[in-house]
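Please find the structures below.
Read-outs: derived from the displayed coordinates by stated rules, not from any lab. What you see is a predicted model, and the numbers here were worked out from it, not measured in a lab. Cβ atoms are built from the backbone, for glycine too; each structure is taken alone.
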Structure P
Amino acid sequence: MLDSLRELWLRGLAFNPAAPSDVLIRLMDRAAGEAGLLMCEGRALPDAVIDAALRHPVSAVRSALARNQYVAPARLAPLATDPSGIVRAHLAGGPRSWPRWVRPLPDDTLVTLLTAQDGGEDGRLTADEIIGELESSRQIPLSFRHSLADREHPGLRIRATWSWESLTPAQRMRLLDDPDPAVREAARDGSWVLDPERVEAKLPSYGLRGKPFVFGTCALSPALVEQCFAEGMVGPLARNRHAPAHAVARLARHPEAGIRALVATRPDLGPDLAAELTKDPDDDVRMCARLHPFSRTWAEYDMLHRFIGHGPDCTCPITEPDPQPSPDWFAACAASGEPVLRRVAASWPGLSAELVGALARDEDEEVRIRLACHHPLAPPRLLLDVFVTRPAHRPHLLTLPAFPRTGMSHLINHPDPQVRALAASDPALPDPPVEDPDESVRRAAAANPGLASDALESLLANPRTAEGAAANPSLPVPRMHALIDRCLNDVPTLSTAAQH
């Protein structure tokens with residue numbers, strides 16, 4: 001029986017919210033196998049446990065900690081100089097589960113990773129490969145990217161030149177006149193994106209995959225504009241803020257409705273074309289044309305197109321807009337009669353409490369969903385409603401501090417087992433359903449803190465409920481240690497993963 005229960009007990013203890021530091025540290029023992037790794041990666045940890053994991057001799061433990069989305073990023077800073085390149089790469093890559101909202105790494109950690117001269121003592125990765133993980137992780141905040149041009153390290157100033165169009169004119173001038181010759185050269189090379197002749201000359205080196213970037217962001221020569229139309233790559237051109245007026249006019253009458261919709265909200269669209277598109281035969285184009293008064297800047301244009309056509313189950317990453325429209329603009333969107341504009345407003349976390357209250361009662365479901373997923377003041381009842389009705393958003397909603405943990409007994413007979421499992425964890429539930437046919441519901445019920453500690457013994461002895469019972473915060477600490485003693489003594493083999 002012990003063999004069949006060992007892994008269940010260890011896994012349950014690893015996620016027991018009441019387990020003290022000494023219990024959790026024991027789970028980092030090699031003999032505990034996967035449980036310690038799952039714990040280091042998958043839950044909030046006390047400071048003493050974090051410290052133990054940071055100096056643990058097994059790199060797999062440090063790697064698991066590097067991926068933890070619940071530990072404050074500043075506490076993970078020592079891992080940026082870890083002897084193992086794999087550990088550094090896991091820190092740079094961020095949480096394995098790719099949460100919708102990623103907390104940024106501190107500036108000092110970013111500087112360490114971006115200026116490293118090697119990829120770790122183990123030689124398994126290069127510094128550039130680790131930086132590649134960082135660049136795709138969404139852990140670099142806009143504030144840091146905007147500061148690159150003024151950083152002390154010349155390598156960071158060179159990196160600033162790679163996003164030439166996002167720099168201010170003053171930053172461009174400073175980089176072109178930088179005291180470091182390598183930075184000056186990088187600045188001259190980076191300025192090509194705003195020179196139509198250089199863009200035309202450079203396009204062949206980008207190949208087919210690079211064309212959307214060039215056609216969508218760079219200043220284009222007349223020849224390249226014609227090439228966009230000839231090759232049918234007009235989607236990027238329709239978003240390109242450097243597109244000439246004659247090209248915009250052609251795009252406004254393009255046979256594809258999607259292209260006309262992109263053009264209909266451009267801030268540089270002339271009044272005659274804007275009026276023409278309000279009478280377009282396509283519903284979406286007409287809707288976008290009605291939004292044109294709310295697209296006076298490119299920041300507003302970009303914000304609108306984050307949400308148009310995404311649908312209620314959109315789980316796109318939650319990132320900062322760059323640049324961001326003004327608070328007054330978001331407030332005007334919240335009061336608009338256009339659902340799309342209210343969806344945009346609901347997605348801005350700076351919206352006032354008064355407007356949040358109004359949008360929480362909005363007749364448009366997508367407005368309510370956006371508010372629940374994006375705004376810290378969204379009512380808990382709304383978060384629960386969205387959890388029940390929209391499974392796509394459940395992983396994200398469960399990470400939000402405002403998500404309710406009680407008052408769910410009315411859901412205990414819901415046909416969806418994920419909803420029943422949530423209800424089974426309600427500590428106010430009088431009789432947690434430990435015999436539910438679904439494993440996740442039984443586990444949640446057995447972990448319910450409303451269960452008395454003496455009721456847990458029979459649940460610990462049953463493989464159907466053992467993991468949940470071991471995770472129950474009512475389990476006395478001496479019993480936790482006793483379970484670990486049984487699990488770690490006379491273990492015949494070690495987990496392969498824990499030995500790396």
Structure Q
Amino acid sequence: MTNGTTSSGAPRIAVVGAGVSGLAAAHRLRTRLGPGATITVLEQRDRTGGVLRTVDLAGVPYDVGAEAFLARRPEMAVLLAELGLSGEQVHPTSAKASLRAGGHSAALPAATLLGVPTSAARLDGLLSAAGLVTVAAEPTLPLGWERGGDVALGGLLRERFGDELADRLADPLLGGVYSGRVDSLGLRATIPALAAALDDGAPSLTAAADAATPAPPPDAAPAPVFGALSGGYRVLLDALAAEADARLRLGTTVRELRPHETGWRLTLGPTTAAEVLDVDAVVLAIPAPAAARLLSEAAPSAARAAGEIELASSVVVALAYRGEDAAGLPPTSGALIATGEPLSAKAFTHSTNKWSHLSPDGLVRLRASLGRFGEAATLQVDDAELVRRVRADLATLTGITAEPVAVHVQRWGGGLPQYGVGHLDRVQAIEHGLPAGLAVAGSALHGVGVPACIGTGRAAADRLVEHLTAHPAPV
């Protein structure tokens with residue numbers, strides 16, 4: 001069966017993937033191409049959102065994928081304004097995060113750049129006396145840095161600051177962002193401002209962190225770092241899908257992509273009932289390994305680069321408690337857990353403390369995150385066991401042992417790409433290796449956060465609009 005053809009000359013575009021990147025691309029395509037374009041969104045799962053998901057947790061919309069976005073990036077604010085959703089944006093309370101390391105909990109140290117200490121950082125509540133001496137001596141060590149180079153962040157931190165800082169601070173902070181290990185993440189892609197400061201001649205990592213952390217203007221109220229949506233990400237996803245006015249096809253697998261006449265042919269569905277979709281242009285907004293498979297014939301160099309990007313799996317366990325049963329919860333926004341602690345979770349978010357809109361009924365809601373790169377086997381147990389582990393951790397950290405009134409387990413198999421050494425080179429090879437009429441989007445490119453994903457989706461759409469404008473479909 002063949003569909004997607006038209007004799008009107010209006011462009012036909014396929015967007016593969018209905019996560020926020022793909023939906024943002026579809027929305028941007030509709031905005032720029034108008035109502036005449038045929039936009040088809042193909043999604044293998046039975047829902048939109050990708051690794052964003054809002055569920056009902058004891059009667060309240062609750063995000064069990066990403067739970068916040070960087071408010072200082074412009075992409076989310078721009079998109080919310082376009083959709084008429086600016087009023088949905090909320091910001092965290094003043095509650096501060098804690099860090100569990102060395103068997104005790106303390107406030108998360110300030111004045112660090114994703115765990116890289118500036119000269120103003122105070123780490124005496126976190127590191128041993130010997131660890132503090134090692135950190136203090138870092139500015140005096142000779143630094144050999146090759147301008148434009150890239151190294152494993154963990155190795156650099158261990159060499160300069162010692163193992164304690166890497167394991168107790170940088171690893172849990174970056175593990176929360178990438179579900180990765182600091183030793184396998186590349187400096188240039190994960191902390192680009194630090195790499196730029198080193199390129200500019202900073203004599204030490206401490207000096208580079210200072211240079212990459214500009215002082216706030218005097219007497220200015222600090223802008224919120226993070227934001228969320230009061231109705232959860234489902235509000236954004238539903239609005240994008242509605243405004244894109246695309247042909248949304250859930251439960252549809254794209255098995256093959258190849259050039260066809262003046263555009264592209266996608267083969268859909270099972271081999272026993274194959275269907276083809278002919279279009280003028282395609283956005284691939286899917287995980288890197290899936291993109292590598294589809295690009296293998298159409299763009300082999302891009303496919304090779306995408307195939308080098310590895311993925312990490314994780315799990316979110318969300319729980320709701322009666323207020324009296326969760327009296328032991330500290331008044332913090334959550335807790336990061338350092339490498340080597342005898343706990344299963346890598347972090348807890350005390351959602352009720354962090355977001356004032358998440359406790360309209362007096363219930364206490366929180367979530368635990370489990371899983372780092374290379375630890376997929378530890379997650380291969382049933383949901384009941386994951387909940388048991390999280391409740392055991394919670395009892396250790398807070399003394400809470402009561403039965404929760406609601407639980408949701410959300411597994412994210414291969415949910416987060418790993419930004420290893422040389423990641424930016426791989427991304428460049430992907431983007432520069434695409435023929436006209438193809439574009440890519442998603443978390444594997446220029447950041448794993450929601451605003452970054454939105455940015456890649458809109459950029460992919462703009463690339464295709466430029467192509468379609470220069471090469472209009474035949475009438």
Structure R
Amino acid sequence: MYEKMRQSVLPLLIPPHSRILVAVSGGPDSMALSHVLWRYVHEMSEQGISLVLTHVHHGLRQESDEEAVMVKEMAKRWEVPCVVHRFDAQAYAQATGQSFETAAREWRYARWNEDMIEYKCDLLATAHHLGDQAETVLYRLLRGSGTAGLAGIYPRKGKIIRPFLNFKKEDVLDYCQREHIPYAVDYTNFQPLFVRNRIRLELLPELKQSYNPKILEAIGRTAEVLRWDEEYLEQQTDKAWETYCLFCEFDQVQLSREVFQEPKAIFSRLVRRAAARVTGEPRGLGFTYVQQILESNGQIGWKQDLPQFRVHIRYEGILFLRKANREKINHEEWSAGEDGVECSETLITMGEWSKLRGFGVWAGIFPSEEFDDQAVINNNIIAWADFDREKLSRLQEDLVFRSRRSADTLWIQGIGHKSLKKVFQEAKINSEERGRIPLLASGSQILWIPGVKQSDSCRSGIQPKVRVIIQAQNLG
């Protein structure tokens with residue numbers, strides 16, 4: 001097994017000068033992986049690869065203390081840094097309202113991400129093997145997953161590598177025996193307490209005995225073929241997104257109604273991506289909700305409240321609007337007339353914060369690289385939108401935030417100038433709310449209604465862009 005990994009697996013997964021964080025539970029899989037990587041690092045010393053071990057003490061079993069000691073002693077012998085995390089897994093699951101498996105996995109990956117930052121690691125190595133792949137595919141099949149789910153675990157995805165993914169458990173145990181590698185046995189893995197355990201202990205043995213002696217290999221091949229398909233479909237979805245996404249803001253996305261002409265495979269991915277952008281939920285939207293949107297056939301006026309957001313099909317396109325954020329923007333963060341000034345104007349300048357008179361908030365224009373998505377999250381931002389840098393700079397002298405006026409219009413591509421009153425009506429913003437929203441304007445032309453809509457006149461494309469930001473308080 002090691003020779004195959006050294007020659008054909010590890011060179012593809014690990015670039016020279018990588019620093020790898022290895023997740024070590026103390027079981028045979030992770031202990032074997034640690035040993036394989038340690039051997040590889042020493043045998044290929046000219047590549048400058050290094051390791052850091054990380055272990056999570058879940059606080060569930062009496063043996064957990066001994067396992068943590070075993071991992072630390074191994075790291076000490078190898079002269080490799082090792083970090084041990086302790087947490088109450090059951091209490092965390094109860095506090096988050098998640099299943100034990102989901103909560104524990106979430107907590108582990110969050111700690112590993114922190115470890116990678118602290119120890120300056122490029123990769124995270126986990127010991128998933130072919131049996132884990134088969135369990136994952138069957139688990140997702142039973143839940144009704146599509147191609148993305150049935151593609152299973154990836155050998156490499158982002159910074160995570162899984163060198164054992166094409167090897168069976170028997171290969172791993174044999175390696176441990178031949179190399180005299182100590183390991184712990186978690187006997188809860190042999191109890192049918194969780195669905196995955198039952199798949200491993202009951203379903204897979206039945207499939208192997210009664211249907212296909214090489215069921216693991218068969219499922220592994222199926223997952224690999226589906227990964228090929230999924231990668232291609234994602235590439236096509238990226239191209240379609242560039243075509244159909246009219247705008248993608250902090251709390252709303254609008255797709256062209258022409259997206260209904262796409263095959264269902266692409267349509268569903270676009271809709272799920274739009275939902276994920278406005279909710280922050282990476283898994284996107286479930287099949288039932290995608291089906292509801294598909295069955296609307298793009299009929300103008302169709303709307304549906306879904307978990308965390310609303311879908312509204314309008315003449316301009318399909319709007320995905322986050323519920324909670326819209327309420328926050330319109331009701332909590334600003335209030336017009338705090339200093340008794342109607343239609344007060346505040347000139348804003350590139351690179352500077354200005355307090356918006358009459359609204360109690362601050363706004364500024366900054367190069368997008370200075371206020372990236374992480375900066376938005378960390379700095380008490382209420383709303384933001386991206387604009388074409390060159391186009392917006394032409395309006396710099398006339399660019400103000402103010403409250404609405406009767407002659408205001410907003411330019412929409414393919415339609416032209418639309419009255420602000422009409423825009424507010426279509427977005428179902430009542431008269432009281434309309435006065436609370438500061439508008440980015442140049443003369444009577446509105447460029448941005450935060451939380452509602454952005455004009456297409458200066459919308460950012462592939463050109464250099466700037467980010468206009470509204471903040472609850474000035475932290476600059």
(request) Identify the structure, out of P, Q, R, from whose coordinates mean count of other Cβ atoms within 10 Å over residues 18-25 was calculated to give 30.6. (result) Q
(request) Name the one structure among P, Q, R that semi-axes √(5λ) of the Cα gyration tensor in Å, for residues 298-417 alone of 26, 19, 18 was derived from. (result) R
(message) To test your reading of the models, identify which of P, Q, R gives -14500 for helix-only ellipticity at 222 nm (-39500 (n - 2.57) for each DSSP H run of 4 or more, over all residues; to 500) when calculated.
(response) P
(message) With relative contact order in percent (Cα under 8 Å, 6 or more apart) as the yardstick, tell me which of P, Q, R scores highest.
(response) Q
(request) Using distance in nm of label points 7 Å out along Cα→Cβ at positions 274 and 458 as the calculated read-out, with 7.2 as its value, let me know the right label among P, Q, R. (result) P
